[in-house]
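Peer 1: Structures follow.
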Structure P
Amino acid sequence: MPVNLLNPVLSKRTKSVNFFNGRLLAGEDLTNEQITNRVAHGLLGKAIGDGVVYGLEVTISSQSNTIQSPVLAINPGLAINKNGGSLLLETNTEVALVRPADGTNGSAVAPIFQDCTPVQAGNYIAGAGVYLLTIGPATAPEGLAEVSGVSTTTAPCNTKYNVPGVQFRLISIDLQASELADVNHLRNLVAYKCFGFTSQFNSQASFAADPFNSPMTTYGLLDDLRANQVLTNCEVPLAVLYWTADLGIVFVDMWAVRRPVFPQAATQMWAPLASRRRMAEGLAMFLQFQEQINDMVEFGVGGAALSSIVATDYFQYLPAFGLLPLVSTQSLSGFDSSQFFTNVTHSCARTSENLCTPFFIEGAKLDQIASRSMLYPPIDLGSEEMIWLYWVRENMEPAAAPSSTVQPYVIFTNGHIAYQGKAQFDLNYWDYTNFV
């Protein structure tokens, strides 16, 4: 039945108890008031958006981790789930990934929201696999309250406080045997499954091909897990990890699944264009690549020299923008750009002795290129798409000095991003600019 103008449309979810002098209050009244406050806070949280606000960075524990008993270290931080609930971790925490054989959680915790799936019992890890680590809400009782008319030791309702907290969960990611066997590409493949950019499904290309009949309200691995109710709306993804019985934790990748907070789309029909999701995912692609490159520099790549690494041996996709540290006579912890981009179509500023050199740009353009790139699709290394390569003049000048400790690097960008290497002779020396 239609509602007349000026007639109120009420929301019972946020109804509050009417307090007045002389009213007889029961415990249920105060509980209902707490529920109302929680709902109101949840609505504010949903308006802000879901994701990681700060902190909650996941690493392999340097103190407790072993091959048989993998342990992760998580630093303090705050996240907001899709229900608008805040998930606060106040202390540095180590999380054991293999539970006791009896399937217990180690403490009496319960989900705050009724629609949250409790942590499943039993061991998660057997043999090898890729797993999603999530953070979700929990609560636990603390202390005994003074009561009247009931025993202070036997009454089930005399808890003094309900203390909110968080709990962590592992979700097994279902991959094909051939994908798990390709260990070199596994980290990159899982990341771009989560981003919604793979050879089987390219969300941006699908939307561009038919935006009127195929609105992209959901896409990517994480949305699939939520649709299948494997990942609940109470949980926020923190990282993916690959574990084997022989090697333990092989890698932890945060930015494959970690997202900054962003609000919902203004309209679902035009969600890719009317939301900040693309920007958030573009930032995550950049940070995921840089995190993986840093791990390759720090931990090595199976004994191979970094200068011999070819991009296509470890990456199927690259972000629209990235920084690759380069090897030099002063710095051995870097890649060789001519080797790294072998078999990848890329531009050349000057070609001599079969050497393709990048273009020069000013450092003033770095932030501009980075921010602009966040809305561009990733680079598919299986295609013949061209990419741009740039040196930054402020980096290459000091890096060329004999006693320099500066780490040289090269920038790559998606070929769809406008060329940035125009010559500016008023700022550059001849050797650090571009010319016709």
Structure Q
Amino acid sequence: MKITLINRKNKIIALLLSALLLGACSSGNPDSHKTSTSQHGMEAEPEIEKGPHNGRLLHSGDFTLELAIFETGVPPEFRVWAKYQGKSIKPQDIDLNIKLIRLGNKIDNITFKPQGDALRGSMVIYEPHSFVVEIKAVHSGQTHSWKYDNFEGRTRIEPKVAKAMDITTSVAKSGVIKEIINVYGKIHSNTEHVRNISARFEGAIKSVSPSIGDIIKKGQVLARIESNESLNQYNIKAPISGVLAQRNANPGEQTNGRTLFTIINNSTVWADLAIFPSNLSRIQVGMPVKVTTTIGQHVFIGKINRINIITESNQSVIARVLLDNKTGKLLPGSFVEADIKVATHSVNLAVKRSGLQTFRDFTVVYAKIGDEYEVRMLELGKHDNDWIEVLGGLEPGTQYVSTNSYIIKADIEKSGAAHDH
């Protein structure tokens, strides 16, 4: 039965992936459909003809433009050279305008001025370099026009497929970044809840009730003693509830002033965290702490109760956190990891770290506009375990993929979309 369920699950995943491929290749307009299908290898696009400046060559009769994105020593911008019947044209003899139509119908309108032997664009071409390009050039009274797709880092996925693949989105907005210091430590019994029990009057041990590991209730009889002086018998009772951790008493023995029983109540425990000199000045009593067990990954929340004034042999200083342990999952002697929140920072724009992916040399998220997804290259700032500050590359209010963004990345990489200059 288990094998059958696994096979059914694999078949479902395969079907969803097939649907993803078909969905990414579909589109609501002919131009977009042509671009998507060629990206997936269903229809090969013609190779781009390059000019002497490594730019794209565009022909209109005897008139030729070479269009390149220039970024040597400057942010990316357009540089254009022109020829008529194979001879170079002075840049001042051309009236040129280029429109870049980005996803969401945002238009960059670029004008040009002569610079040296070329025409230089009036604005930076910001990432991603993904747009429909519309070109209009006027030379000697003749108008020449071109239009082509220059897409990268973009794909289309049908809503039903996105839902089936559990692709979810969030909205980029302001947030709070928690500044965290990560440390390690060890769980110890709370010594305020440990009782070492001995006989009030020396004598012979007549009987002993519990064994090591037994759960003890406050007031429970632990042993019966016969006093050496009065020969009267009396009971030793448990002063607290807990677990019997030590028993040094057996019938027939003398008490001899020793500790007979040790009871430990681990309903609260201490997490002793090692703080090293580089972080010590930033740690204060009262700071909130999230403690995670190394086994089982159980999470407990507390705050720093005290900071020791003695340095350990490894030069760390112990910061102690009192933790509720009614569940019993914090075992004395076990190791833990802890996040200490030392500060909070309000930021104008933040995204979930779960949505981050890599694209070329950038860290990106995938913006969602309609049924299409496209990379947004991010300039990043402060971060914590869940959020990261965005300093540039993303507009507030943008809907971006925050869960299962790796599916978008895989589909774009499968398409083989290139970064063409």
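Peer 1: Out of P, Q, which one gives 121, 41, 22 for Cα extents along the principal axes in Å, for residues 90-217 alone as computed from the coordinates?
Peer 2: Q
Peer 1: Please state which of the structures P, Q yields 13, 32, 32, 16, 6, 0 when P(r) over Cα pairs in 10 Å bins from 0, in percent, for residues 226-313 alone is computed from it.
Peer 2: P
Peer 1: Who wins on FRET efficiency 1/(1 + (r/R0)^6) of positions 98 and 258 (r between Cβ atoms, R0 = 41 Å, to 0.05) among P, Q, i.e. which is largest?
Peer 2: P
Peer 1: Comparing distance in nm of label points 7 Å out along Cα→Cβ at positions 146 and 186 across P, Q, which structure shows the greatest value?
Peer 2: Largest value of distance in nm of label points 7 Å out along Cα→Cβ at positions 146 and 186: Q.
Peer 1: Another question about this same structure. Tell me which of P, Q gives 1.1 when you compute distance in nm of label points 7 Å out along Cα→Cβ at positions 58 and 82.
Peer 2: Clearly, the read-out refers to Q.
Peer 1: Among P, Q, considering only mean count of other Cβ atoms within 10 Å over residues 306-313, which has the greatest calculated value?
Peer 2: P
Peer 1: Where does the value 218 come from, among P, Q, when volume of the Cα convex hull per residue in Å³ is the thing being computed?
Peer 2: The correct label is Q.
Peer 1: One of P, Q was used to compute relative contact order in percent (Cα under 8 Å, 6 or more apart), and the result was 16. Which label is that?
Peer 2: Q
Peer 1: Out of P, Q, which structure matches -4000 when helix-only ellipticity at 222 nm (-39500 (n - 2.57) for each DSSP H run of 4 or more, over all residues; to 500) is calculated?
Peer 2: Q
Laboratory data are not the source of any read-out in this text; all were calculated from the coordinates shown. As the structure is a computational prediction, the values presented were derived from the model and not from experiment. Cβ atoms are built from the backbone, for glycine too; each structure is taken alone.
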